[in-house]
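Take a look at the structures below.
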Structure 1
Amino acid sequence: MKIMNRFILLLLIALTSSQSYSQTATREEPESPFEVLLPTAQKSELRGRLFLYVSKTIKIEPRIDASGSMFAQDVLSLAPGKAVTMQNDAAGDPEKTLSELADGDYYVQALFNRFTEFKRADGHIIWAHMDQWEGQKYSVSPGNLYSLTQHVHIEKNSHKKISLALTETIPPIVIPEDTAWVQRIKFESPMLSHFWGHPMYLGATVLLPKGYSDHPEVHYPVVYVQNHFSIGAPFGFKPPGSTDQAPSLKEDRRGKKAFSDHWISDNYPRVILVTFQHPTPYFDDSYAVNSPNCGPYGDAIMQELIPAIEKKFRIISEPYARTLTGSSTGGWESLALQIYHPDFFNGAWAFSPDPVDFRLYYGGVNIYKDDDAFIERTEKGFVGGGSINRKGSQHALVIGMQDSRFEWWKHTPSDANGYPMNVWDFKTGKVDHAVAEQMRKDGFDLRDYLARHWSDIGDKLNGKFFVCAAYEDSFYSNLAVHLLEQYLANTKNPHNEAIFHYGPEGSHHGWQPMDNDGLIRLMATRIKDTAPAGTDVSSWYTP
């Protein structure tokens, strides 16, 4: 009898615990109301990153506007006819997670960024978005799927599902036809295809000078313009007669002629402008260097892309006739190409370059010594930096590897699975000094690289640095420019004569002291002045 009573007591305890657990479970936060469906018309299973765009107002599609809230999560498998629920802990911006989204009426839209499997030559198998010549803009990438926009009411305590069907497919990019002014090349890169285990492409957009086709005997200097991915003409050139071209000789907002009008005028230097296209599975450009995560992009650009350009177009294939320019990421790339290949190019005009000295990295953090990238700090009279890094890190958690606002993955070592390591934790801001040190050893801290190799390359770089930075750069990268200037000013054996300009108070990221037409005149003058003795420059140089 005692045994039976004990059994009944244990059974009652178990039932009570089960009931208590059930009651507790009903009080937990309900799952997200959003589910995203892959229609049966889609014949194959998908793997990628799912985005949810949420906006209070609508002018254009939320995926294009992206001014509201956005949330994202990886999806390992989404089969036709099946749905996936957006999790409450899906990373968000500006909300940290989807669970923080306030109740209310919203316009919502889902987008699926498709991933491709890459079996790399280093043995790693990587899943990432294969660029479709859109420059890793996943919201307009051909083949990505999206839903129609819905106007919905969101209420946390409601169990009503909001279903978004991925019924729409983004069409292919339309490449403009070649003209007498603007021409393009694109080809598969053997080096990159081997590294990635998948066909990879390089390209360029070329702006030809006035009279190029009329003078087949003339060869021209070249300006390699570095920037984020674009298939548009360098410096926004629009040919005469274009529907979106301002009337000839129309003045811009600063009272000067538009660049296009200078380019087609009679009294303007005849040079060739070239922009590179080198998107990677991680971002819209490779940083134009070899790196653990992207592979031999630096070699591919120098040994495949530039030779192809200089073979197809009548370019003076001599060091004195090659110059570099770019802003932001393009500014860093221009300096890096000049530094890594000191006797191949004849000067880099860099504007607002990404950090060139990692002792003052993004937000002014010293990634070699500082432990927390989110702490506000004072440097050269500027207070801040931490909030910039915190905001950018939150955005990176949503976006993933594409367009993360931090581009250090081009510099960092790979983790055990072959993916880029972070130099600081996106959630806590904790800096990984081992990652920073490896970045330095690999030569991506340009000031440090110069210091370690000055005796070998210094004499090839004299007079080849023209660097401009804003008074207070939006990412604080102007602080590192000051450190580079200090280093070059104190160089010996040989001493380097470099030119640095800083913007006026109130200037921000992207500032430059002259218009693009003036920049080309400066570069052409540099080429003319440093041409070998006896060189006839009259066929292309106009004072």
Structure 2
Amino acid sequence: MTRPRLLSGLDVLLADPTPLRGLKLGLVANPASVTSRFVPTARALVEAGLDLRLLFGPEHGLTGAVQDMIAVGADDTPSGRLPVVSLYGDRFEDLSPKPEHLAGLDAVVCDLPDVGSRYYTFVWTTFLVMKACAAAGKPVFVLDRPNPLGGFAVEGNLPEDRLLSFVGLRPVPARHGMTPGELARWANVESALGCDLTVVPMRVDGRPAPRGRVGETPDWVLPSPNMPTPDTALVYPGMCLLEGANLSEARGTTRPFETVGAPWIDPGAAADGANALGLPGVLFRPHVFRPTFHKFAGQDCGGVQLHVTDRDAFRPYETGLRLVKLLRDVEPSRFRWRTETYEFRNDVPAVDLLAGTPRYRELVDAGESLDGWIATFPDDVARFAPSREAALLYRAGPPRVHAVGAQDSGKTTHAIHLVEALVARGFSVGAVKHTGHEHETDVAGSDSQKYAASGASPVAFVSGRRTGVHARHAEAPSLDAVVAREMPDVDVVVVEGFREAPGPKVEICRAATGREPVAADDPEVLAVMTDRETSHPSSVPRLPLGAVDRLVPLVLDALGLGGPR
């Protein structure tokens, strides 16, 4: 069976461009702004009958041919018949559209890719466009695209406010785990931009993409001259730190950022030292390369190439931090930090802007351990998490709804009827029942229990068309873990219990139990099924016990599943 394709926000919009019809549009795009059939966004919008008036080019230009940190002029952004405005000039002020650029437009469409790292400037171009459009009273439509690093892992420290720059205009970790559309939503709230923002989300099979698929990039197009593959993007959150030092990131080779070195580095010693760090998910191979431009152009550089062996375990930001320190320690007298102007700032070293703090540079220069500082990263990630969660568009795993209530309220009966109703509408449904009381799930003396007693875990048995798995865990497994392992491909999951977990909930309250509601203060309760008055907010719909037919539309709407399949 062919897996349904992940569609970008552009493809979703083109399927129904009604929201943009009749509007005079500006478009922010680059060469990676294409449909799933590689049609450039500008052409696709025009062919869809939309009124495109003006093009904006970000860093590297509309054509993507200009190298990093080089001002882009009109001659660098040819487009044919449409006028073009560069959003990357000689001054920070050149990064934003001016009022005269927006005056003749009704709305601006942003369709820029991202690579999942705070330093990548396209998301900050979108941010500045949103800010300018908010001031001009113009709506912005962001067409969402994948994050090639996926939508789960977040790594790094939060930059200090005084070190915000075009490699991070807002404080987010180096690896943020968000899509461009989610970052736009986050920035609009956290910076109080007041932008009239619409994010057109990615979809799979007509529904919002599951979070586990937002990293899919099967049709990779270079988003910038030195981002040739998804492998480059994977190492970039750490290896971009090389821009802050006189170490070559191998620009002008086929593996930029995956390779690092300098003329004075012994590649064998460097690889041995890097591997001795014991960093998870990566190995280092001695390598000699010759950059064709930028640092040490035309010179042989000794160094290492990174080979990621386990994407899930790999920590790109920490790897970059520790590798730069290691190579600095090889020959401190020849190593230096970049002090030239970097992304429109010349008042601090570039590495401070990249790391978001001077502490990294100070620890490296003093020859001190990075362990204590790196150990603080989870605290920063935890501080970032609530605002990030509020901006997310895509759920982790299949959407789910919880049936909650006091003991003997009828949770199981209502959950079963809800499953039946969803199945009747064509959905594949998984079910999870949670109880806090541990009991055996197989019969005493059975073969599966004998295997468990022998120390096997999990124990799986197959009987005809049925399978069962019995496992013991060191601690109670999370709902996310259970759903991800047992039912990743169903359309929806009905959960009985797990009332502390996030997600839409239906509370069942039966007068005969004599018990108070268990989730009256939970803002995610979407309906109450009851035969009495409850303390839930008056805005929460009340339904009679057993009225599952009236509940189903509320559930489908809350889960973003639309209507009947």
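When FRET efficiency 1/(1 + (r/R0)^6) of positions 38 and 414 (r between Cβ atoms, R0 = 30 Å, to 0.05) is calculated for each of structures 1, 2, structure 1 gives the greatest result. Upon calculation of mean count of other Cβ atoms within 10 Å over residues 270-277 from the atomic coordinates, which of the structures 1, 2 produces 16.8? Among 1, 2, the structure yielding 16.8 for mean count of other Cβ atoms within 10 Å over residues 270-277 is 2. Thinking of 1, 2, which structure, once mean projected area of the Cα convex hull in nm², for residues 46-141 alone is computed, gives back 7.7? Label of the source structure: 1. In terms of mean count of other Cβ atoms within 10 Å over residues 342-349, which of structures 1, 2 is highest? Ranking 1, 2 on mean count of other Cβ atoms within 10 Å over residues 342-349, first place is 1.
Throughout, read-outs are computed from the coordinates displayed, never taken from laboratory work. Just so it is clear, the model here is predicted, and its values are computed rather than measured. Cβ atoms are built from the backbone, for glycine too; each structure is taken alone.
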